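Bear in mind that the values in this text are calculations on the coordinates, not laboratory data. Because the structure is a prediction, the values reported are computed rather than measured.
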Structure P
Amino acid sequence: MISLGILIVDDDANIRKTLSYCLTAEGHDVTAVSNPADAVEEARRRSFDLAFVDLRLGEENGMDLIPVLASDSPWTQIVVITAHATIESAVDAMRRGAADYIVKPFTPDQVRFITQRIGRIRNLETEIAVLREGMPPPGPEDRLHSRNAGMQRVIETARKAAASEAIILLQGESGTGKSVFAKAIHHWSPRTGKPMAVVACPAVPADLLESELFGHAKGAFTGAIRHHPGRIAACEGGTLLLDEIGDMALPVQAKLLRFIQEKTYERLGETASRKADVRIIAATNVDLEKRVAEGRFREDLFYRINVIPLRIPPLRERPEDILPLAMDFLVHLCRENFKSILGFTRDAEKFLVSHDWPGNVRELRNAVERAVILGTGNRIATTDLPGGTVPTASAPAIGDRVPLSVIEELHIRRVIANTASLQEASEVLGIDPATLWRRRKVYGI
């Protein structure tokens, strides 16, 4: 049975003690308070899955507490408990946001039944959250297997590290599979049944990244028309991948450092500290030590996230994996596109193995996908592969009869190759780093 975080709000000490004993014995994490003010304070300090709220709390009305808890923690299921049950109060409680209603005196079996039902609801919500993160059905690139000894050592280390609570820093070029490793580590860890979210730091404008991570209160800034819990709160008990953490703005780095050290944070527009139990996995394709020396990345944060560094080798360093991967992609993509292609010609295999693959596994998949869609024979030939993997008479030029995307991809590749950093490349191209990050994803750069 899933362990829930449960808040009990009742002014009767005996009820608090009895409920706490019953729920703790079932393996739940219980916090009990006697008044609405303490309830709101606890709810702002940490996340709860379930709250038992008495309707009569001394001189205060527990009914007024329901919308406050529901607004601050939309995922908390609220169960009303009362000795003065009426149809009108039950309807009013449900309208204000309660999920259920239980009448005093109640039995342990009634409490157990409610908590088990809420536990099943939380499991379903977690599964839905994972699906909404856009995790597609696993493809060949999501299966971690390799014939390369170096890659095998990285996979084995990742499996060992997954069982711990240590922060893992995934290092590697774009397209090497850092997000695949992060998902695998979450799956191998004790947190596998909890949510996992990915925040792509370059894809979120710097002034919004803090809100995306830590959340904001209604009215915290222009356009904040409702409370936003943030990714950290949404990942309670689970894992958060910070992709391309090297591009995170310095002010957000400071707040992240505090969260890593103390497991506490504040939403934008609030002063109350909140707690969260979230494992951090960081990923980067830049040299963070160089960023530290340049003053663009906090040294203390670097040491905090560099507990277990894993360098994922680029595809060119493991040529023995190229053809097996290409064949896996071919089978998978033929099935998706209703094609019947038997394999690659000898010349095509030679081109695949000899190519440098600067875009790594992502670029290889793109190359095979284009060949599957555009190829006409029963085997993929060199002429079916995209221009980046076969010799061509000359690169496309301005005015050639080629799609605009081809010119854009070539230009972006050349600018990145001739600049010292992605920041400099985005300045040369006249686009912001977030736009460059999206273009690289599209073109497999």
Structure Q
Amino acid sequence: MSATTIPDYGTLGQRAAAGLKPKGLSDEQKIARAKQAFIAGIDADMATYLESCIHCGMCAEACHFYLGTHEAKYTPIFKTEPLKKVYRREVAPMRLFNRLTTRDLTIADLEDWKELAYDSCTQCGRCSLLCPMGIHIQSMIQVVRNGLAAAGMAPAELQAVSDEQRDKATILGAGPDKLRETVERVRAQGIDVPLDKDKADVMVLSSALDFLKDEKLLASTARIMNKIGANWTIRSDGFESANFGALSGDKQAQKRISKRVIDAAVATGAKKVIVAECGHAYPVLRWEAATLYGKELPFEFFSVAEYFGQEAKAGRLKLKKPSGEAAHVTFHDPCKLGRMGGSFDEARELLAALGVKLTEMESHGRTNLCCGGGGGVSMLQSAQKLRNAAFELKREEVERTGAPTVVTACNTCMQTLEKGKEWLNWDKDIVNLVQLVSENLD
């Protein structure tokens, strides 16, 4: 099958960071803003988590960064220490006593934990799944990110894109105009793309990250939507799946970016909104968007793999068996789609409909090992060594399957696996699920 072309996120991150203007906050202002964000993120559930850790160390054994390095600082619960410190001094029932035994938050704390909250956490949720106390560690680390972002200390690569997306509705300069250009190129191939229909049952999202290089992913999605016969559209005023506000920890940016998608879906009367192969976008839109919006949404969010899998199971999407090495595959579950979203079967329904031989990795489904690039980590040059350590774990699992092809349903996973392949001169084919389906329509 033809190669999927996804841009190098690390290069994109460097380009974005070069244009970021510093906020010019003093150390005291940074600490105050971080504390305010931490306290805002401590609800009853969060307080329970902060009181419940029994220091068993099981979260360390769940984390791909700890497993890849065996450095204690990458233990997931340790990444929440700044939040725990503020909780103990400012919120906990014993806070007055705790102030005698727990030192105050310092700028050094924030600087030291920047690597732990961003470079060494993909927000994959495996630590939360395996915690015997049911502590949602991933959400705690997200609050740490919120505090760092409020202090102006989020990584420049993520904050720059977050600011741009919030203010201009573009990612690295690619927005509605770039979408329209891409749609015209897809139409030139004889593929209908209903852009900006007033009314439609299904609104499909894409991402500037998908078409910064070419139109292959959008063309593949459109081809399948047309084959199904859906009444669908893609809206130039609300097409972007990615949300760099969520990745940077900027809550206000996250809300504003999500609202564009919601407003477009409401305007078009959509009953379903299909999220592109963008891992973090799925839980951000499906689980968090309504809360930020402030009311119940009149439509449902589905990932593109989830939606197409349901169509295949219902018999509305007929597929044929691919030839060559794509006939034997292993599937890498995107963490945000699977573990954080609950969608495991639909991708496998598509693979079953394709008639391929599927050999599962030792860790798959709920316990799948992360590829090491999610949560914005793929854009951070400072995280390269950690990404490589995590990728080695994934590579070893793939090798044990004997499958020549790795299929996944997330553009970040695709890019991370492709970079790992390039780094090690790996002999595996890395395949995008939607493109595989598109090229094998019956």
Structure R
Amino acid sequence: MSVHEYDLVVVGSGTAGASAAHRCREAGWKVALVENRPLGGTCALRGCDPKKVLAGAAELVDWNRRMKGKGVTGDASISWPELMAFKNGFIEGVPESREKEFREAGIEVWKGTARFASEDIIEVGEARLKGSRILLATGARPASLGIEGEELLATSDEFLELEELPEEIVFIGGGYISFEFAHMAARAGAKVHILHRGKRPLAGFDPDLVDRLVQATEALGVDIHLGAAVQSIAAEPGGGLTVQAEKDGKLLRLACRLAVHGAGRVANVDGLDLPKGSVEGGSAGIKVHSWLQSVSNPRVYAAGDCADTQGPPLTPISSVESAAAARNMLQGSRQEPNYSEVPTVVFTVPKLASVGLSEKQALERGLNVAVNKLDAASWYTYKRTNEQAVMMKVILDADSDQVLGAHLLGSTADELVNHFAAAIRFGLTGKDISSVLFAYPSAASDLTYLVQGKE
């Protein structure tokens, strides 16, 4: 086998891999990048970006239905084939564009499956890439559920490629994927079920807001089955599926045309042959120090969803970790990524967003907290579009007035959460926010009321 030597070999072309590759190349390093799928990564091709195109259509339909009888006439409906064609317009050309960017930057692209041959060599087909440094940025994949008929489940990737929307869909798991896709599918006319083995879905989000979102989701016509442990999926002669679960000691059988895996993701590292590279890892990802260097092979770094870090599996975290890994590789330093405030959004309708400490986390730290919990459906911002499910919760330090966390449910949650992220990053107080003159009427003008706890 031929051996090609590089200062850095990057495995993965998504956010975590591409950013570091470009930074190191700009510093004069000789860089190779390996990818076994179309170049661009999950967010651009199979995740955030295409998903939000579909979410936008669901929002439009919801807005139209809320305003019927209030000046809006006619019915808005989703043509799934047309929506998918529109979504594809955002994806087409991305792999070619990314490849051009890499090559113009002087980054050598290798297409194929990467695996370790030794501690400093990555094999791609018949070629061997020797790296003084190796960055693993292979992302995540759906977790194995260990249930009969699991191979019949569609992945989120496959859902986003559906040419036609099935009439009945079952989503397994109660996380982001299931809730976001359920809201899209239900508003496009499908009958939707969500099966979740726990007692509350969307773990990690404020329970009061989750309960309110569950109510809104059920009002949409989605059947949410909590405490339901899926046992099997079986194919039926007519082409449909039967999903069997146990709930409250009884069997639950649901007939559908499509069952979708939404029950969590794990690090996509199985094919890397980590033992040959002396790289320690598992389902949680590559085991790294807080500065993203492998705990077992100092040549290797990891970033993004395939790294076992404190950061949640979000695209902005992949970017932050990629930048930190690049700095540390270039400088031989031990700089740690900043996870102090990580805004996250579930793009349901209404949206659910969170940043900073939850009420429970703040109390567990022994902080003296003030909790502003507000039902904002009657506020002008939301009443003018007849929005019903709007709830906000802001966590403040009762002694210093510093903003500790914000948890938001409503159409503006995805934008408001970024204001609170900035407030937490720069240590702002409620009084600081109240002193800002915001444009009115706008969602941001409500920030003063949120930090003051006023209805």
| Can you tell which of P, Q, R yields 57 when percent of Cα pairs over 15 Å apart, for residues 218-297 alone is derived from it? | Q
| task | Using Rg and Dmax of the Cα atoms in Å as the calculated read-out, with 26.5, 86 as its value, let me know the right label among P, Q, R. | result | P
